Structure formats: structure tokens, C-alpha cells
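These notes open a run of structures that come right after.
Every read-out reported here was derived from the displayed coordinates using simple, explicitly stated rules and does not represent laboratory data. All of these numbers come straight from a predicted model, not from anything done at the bench. Cβ atoms are built from the backbone, for glycine too; each structure is taken alone.
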Structure I
Amino acid sequence: MLKNIKIALIEDRQEDTWFDLSLRQLRAGEVRFYRVDDYLTGKWLFKVCLDKEIGRTIVKALKCPAGKLFSQLEGATMVFQKSIIDDLFYDIVSLTHVDGEGRVRREIAKSIEDVPSIIREKFEVKTYEEATGKRIAKNYIVTLCKKEKEMITLFLLERARPLPLEEKEKTANLLAIIKKLEKASVTEICNVACEEFGIEKGDVDVSLADLEAKGKIKRLEEGYVKAAD
């Protein structure tokens, strides 16, 4: 799906059980575990539960990257249900944000324009009525997908990536950029950081100063830096 999200199957259980919180029932079916390395947010562990009896797949984040925001996603789930379109599953699009008290909240997308462009580019986006054939008072926006790795990718795009990066994450991402570029100008680092991580120049300057103070990078001539040996 996305080159900077690496998803690997690490365990496949042909038969297992889990508790479905929304149904308040113990369910049985196939369960798989995936290790995920997202270049933007970090390393994750996901559990995927396939309930073929009712056409429902649950994606659950078992382990999240460190941080006060990502930690609030640990144990969070996304539910994908069978649509009327081919063999595709749908989920109602809801995006995370941080409230004034630092708590992670979710808000349902009210229109297709509210859906991040990366999701619109990589997935089919429909109305709830188009996906289910059912008319309800609020015609929610949904995404459509088929494969489990696509479902995990949607979890990251809807739940994890909308969250702002914390300072230590910004610093770690900048160091990764510098190591990748080997030797780079501060201007080039700012451009890459903004394009890939949405980090503003002021934050780049602060993080570079922190990395230099900790001996992680070296300042070179004419505004260039490199990772310390």
C-alpha cells in the first residue's frame, strides 16, 4: 500500500477466540498477528480477528510506539464489516485529534472532503449508503478495502498519523533523515522534515540544537550537518 509502512505477518492461528466488545460476545475464528514498522510513527503490533460468520474483521493495536499520545491508542480497535460491493469491507471514517487536556479523541468525517487526501488516493471512499445499501439519518463516509494489511494501513492513517509528533519523536525522525542523507544542509533537512513528517523549521532548529548538545550530530562548514561517528 504505502512504501514507508512495512507490515509483516508473525503468527497465524487458524482457530482462536476473542471477546468482541461491541457485540459483548465471545467469538471464534482465525486470528493473525502483524508486526508493523511505520516510518512516520514507529513500531506497532496488531492483532487481526476474522469473524467470517457475520462478515466482520477487527483490527486491534496491541503495542504502540512510546509517547503520551500513541499510548492512548494501545488496545484501540477498528471494525471492518462486509459491504455490498464485491468482496470489500468498509469502515466508517473517523479521525483522531487531541483535545485541550491532551486526550486523544475521534471525530467522524462528515464529508468526503474531510477525509485525508492520502486515504482518498489509496482507497475507495464511498458513502455509507453506497457501501451497505442502507439509508440512515447520517450518511457516514466509509473506506473500502479487502486485505488485512490494507485494514492495518487504514488504522495508521485514521488513528495514528493525524496525531501531532511529540518532541522526542521529531528529534528521532530528524536524526534518521540526517543519517540517510549522510551529509546535508540545514535547508535540505528542513525541506525533507516538512515534506515527510510535517515538522516546521522552528522545530527543526530546536531538535538540531538538542542533537548537537547530545553529541548525536556534528556541525560542518556553511550550514551543513552530519551524524556523529
Structure II
Amino acid sequence: LGDMACHIVGPVFKVMELGFPTEVNCSVSTPYVDNFKAGYFPDSAPLSSSVHFKYKGKNGEDIKLNWMDGGIQPERPEELGPNEIMGGHNDLGNGVIFEGTKGKMMCGVYGDDAQLLPTSRTQEVNVPQKYKRIPGQAEGHYKQWVDACIAGYGKQEVDSPFVEYAVPLTQSILMGNLAIRSFNYRKEVNGKITYPGRGITLEWDGVNRRVTNFEAANQFVKRNYREGWPDLEL
């Protein structure tokens, strides 16, 4: 997930208009520090991870979002030719695959190089432009942000609105990291080390920002501030 998830899955949130995730589960790689001796580094990102989110769509349907990193990739779509690159052509295999009820499509990082599958359909189907383009393309986002700050909160329309887009996107990425951290949470029971956060699905209350079925995970949602610093109200 790191700092790339927001750039890769941003188009998913924009197109699907996703809100907060309702549940998430994951599996992560195990580092070894010696022969048959697993290392334990709970505060570091794993070498690879596979994280699975579930959302409620606008019409109440379940929408699944699967994230893979560290060299792990999903199964290649049957519609993709053996020599065709999966994902963005300039992104070394990074990107998104959309699977819908009527077909599939893929794109690279930032939504670049979007193509229908099979890719020949991209030239056959005329898709009308839905989202307006920002002057200056990628660099134009910075100017739009500065202009909005100068205008004042709520006084200028932006193409990446905070509440409708940035908040659920950011919370989802953090929720994925929370699942990974919970996967590596361990406790001692009767002299044995156990991992109670593994093999379960975390159920998430996005409004109240709490895991509802695994209390140990909530210690990572909000920190205890140092003495002398007030508890911040989020």
C-alpha cells in the first residue's frame, strides 16, 4: 500500500464513487532471519501483501477491491494477449483491472493508458468524456489546490473534493494498513505466542472509525499523545 495505493486506486474511487470500506482481510509475507526462523517486525511494511476490501455500492450492491503488492499480481485476464502488458505500458505492470457485469478494462497508475479488454475494443468503442480535464494536466492539480486555499474553504469547486473523494480514499488505505498491522499483532497465551488477528475479516465502522469485531486493532487507530499534549479531536 505505502504511498502508491492512492495513486493506483484513485481512479477506482473516482469512477465507482466508493465510500468507506465495510470489511477488509489480508495476508502478508513472512521475513526469515535465519534457517526456519521467522523475523518479527510489526512496525515495518511487509515485503508483500494481498489485501481485500468490500464496499457497498450506490445501489446497495457489494463491490470488492483487491490490492496486491511486492511483486504479487492477479491472474491475467483471458482477454489479454500473451505478449500484451497487463496494467499501464509505462508502469512496469502497475495498474488496475476493472471487472464489471458487461466486460473488463484496465489502466495504469493515475488512470493513464485506459483500455477495454480485449484491447482491440478500445479502438472500436467510442466512450464519451465524463470528467472535465484540469488545465495543465497533472501539474494543474497543484495550482487548483493553491487557488482553493486562497479562495477559502467551500468557496471554489475542486476536482478532488475532500469529503466525497479524499476522505474515503485515505481511510481505505489506512484501513488496509490496519489490517496488515493486525495480521502481525501477537500476544502470549499460556506461554505460547499467538496471532489472533490472522485468518479473520475486520469489520469496519467508517463513521465512528472503529473495528467492531477485533478490539485489539483499535489501539492502532488513534494514538495516545505524550504528556502535556492535548488529545486531538478528529
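Computed quantities for the displayed model
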| quantity | calculated |
| --- | --- |
| Answer label among I, II for the case where mean count of other Cβ atoms within 10 Å over residues 121-128, calculated from the coordinates, equals 9.1 | II |
| Structure responsible for 22, with relative contact order in percent (Cα under 8 Å, 6 or more apart) calculated and labels I, II on offer | II |
| Structure with the greatest value (metric mean count of other Cβ atoms within 10 Å over residues 49-56, set I, II) | II |
| Origin of the value 7.9, where mean count of other Cβ atoms within 10 Å over residues 33-40 was derived from one of I, II | II |
| Origin of the value 4.3, where distance in nm of label points 7 Å out along Cα→Cβ at positions 17 and 41 was derived from one of I, II | II |
